[in-house]
Structure 1
Amino acid sequence: MDGITERTVDVGDGIALHVRELGSGPLVVLLHGFPDCSHTWRHQLPALANRGFHVVAPDLRGYDGSSRPSGVRAYGVGLLAADIAGLVTALGETQADLVAHDWGGGVAWTFAMRHPKMLRRLAVLNAPHPATFTRHLRSLRQLRRSWYMFAFQLPVMPEAGLARNDFASLRQVFRAASVRPGAFTPDDIERHIDALRPPGALTAAINYYRAAFRDLGPHAAPPRRVNAPVLVLWGEQDRFLGPELAEAGSEWVPNARVRRVPEAGHWIQHDVPELVNDELVRFLSG
């Protein structure tokens, strides 16, 4: 991607995040999901930078060139959100807009609840509010979609299965879960796979799910209201998350707008990049 620079930023507590960076102006941080990396924002980085934003897409902890601490507890969502707060501060800013997809959305929702003064606006792409997801995870329909999250709780076996035959199952996920033919080019897929090749990277990515399940139950932190403006973009052909998960609920997110996109799936930023870019520019410029 022309003009994009890459560097590593110390975000505190011994964690450094590899970031891709473009443009100048108000800070917008793009947070990827699983099994993505920062490359997932290849359409959004130039589009937002060209409209006057300083756009930074980090590889979350554990991925690609970012720090990879050991142990499940190192991947609790509170720590992941603290990384983003540290990133904003390290970039010399006190506030940022966040755009997030999938697991990045889980990090962004937590950031919004725990660091509200640092958030200007939040845009989430196929990433349910934690309270919404927890409620619907009790339904048989969503349990069927989320079976892999339970399988990921096993030790060793998930890593072995995903890495088998040179990550064949993950390659198939990218091909099958995108709605638009060619949404992921062969180069896109290889770039995402390469981010999971370093020793320990795949375990780190799966540890997000292991840590999340440990945080569930009666001692889980209750959700907090997010008062910042929120835009939810939801591809309705998502194989992993039902369309009912798009609604966050006015009791938790009173200032939200939901845009459902029937012609897109889980990777809405790849299926309909022009629509996503237009919606983001309009929302972030408001």
Structure 2
Amino acid sequence: MSDYLILSNLTKIYPGAKGPAVIVKDFNLSIKKGEFVTLIGHSGCGKSTVLSMVAGLSDITGGGIILAGKELTGPGPDRGVVFQSPCLLPWLTALENVMLGVNQVFFTASKDERLQIAEYYLTVVGLGDSMHKKPSELSGGMRQRAGIARAFALSPKMLLLDEPFGMLDSLTRFELQQVLIELWRKDKKTALMVTHDVDEALFLSDRIVMMTDGPEAEVGDILEVKFPRPRNRKDVIEHPDYYKLREHLITFLEVHAHKNKARQALASHPTPPSGPLQKRKFDEEARLTEVK
């Protein structure tokens, strides 16, 4: 199976008061068609920045992105995005929000055909009886269901998810993870998701990409998740490899958290202090940085 999404030496630099801030540098990743890949790492490491560049919502400073053999140069309906916040227009119903994109993408289809597409995906995500309600009449979980339906209804080449369940309570998050994985299983959209949740990544992913801490974040490690599909939570948690894979992810994150703390401590002492106690602390921080 050939690579479907290729991120080649992807770099993002923002101008700053103290000079350019290199958020992501030489980030390389390839994803095969139909694969579900998750980006995980500490806050501020650049996960959402990478996703935003793939979505075309943030300019690329260096490198390039190829999707289905074509270089990406901006946003487009070939990528369906599910944000942390559903971003629904408050004056429209859930159905009308989904229809906005459907009308743009399937403009050659009849009105009835476009309506059927929107109604189908809203029903699949569990909003069959609530599609005519406005966002203010829907719970947070229901609004996110509408956001998921909107992304899938576009029939995109690529599904991009930026911490889609991060603002939800645990029970609703578990329910929507199952909704997402069942909907994804029906047509195997190539998916790239950002999350902080180790268990969520293990439940949904084929591969988990661990990012190093910024600045100049890059791919630190990639973990293959070979749990059988279709998946349910109970079987995944009871799989003999589950806790071994979980420990691998947590260990990576802990090691890079220590690196980041040591780097920050060193940055606060650009030159070795003169006092013996301060110098000993400086030397220990330097040693930790080198070892870790």
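Listing for the model above:
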quantity: Structure with the greatest value (metric distance in nm of label points 7 Å out along Cα→Cβ at positions 99 and 123, set 1, 2); calculated: 2
quantity: Given 0.92 for Cα Rg over 2.2 N^0.38 Å, calculated: source structure among 1, 2; calculated: 1
quantity: Answer label among 1, 2 for the case where distance in nm of label points 7 Å out along Cα→Cβ at positions 91 and 147, calculated from the coordinates, equals 3.9; calculated: 1
quantity: Label whose coordinates, when percent of Cα pairs over 16 Å apart, for residues 67-178 alone is calculated, return 70 (choices 1, 2); calculated: 1
quantity: For helix-only ellipticity at 222 nm (-39500 (n - 2.57) for each DSSP H run of 4 or more, over all residues; to 500) computed as -13500, the structure of 1, 2 it came from; calculated: 2
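Every number in this text was worked out from the coordinates using simple rules, so none of it is lab data. Quick caveat, the model's predicted, so the values are computed rather than measured. Cβ atoms are built from the backbone, for glycine too; each structure is taken alone.
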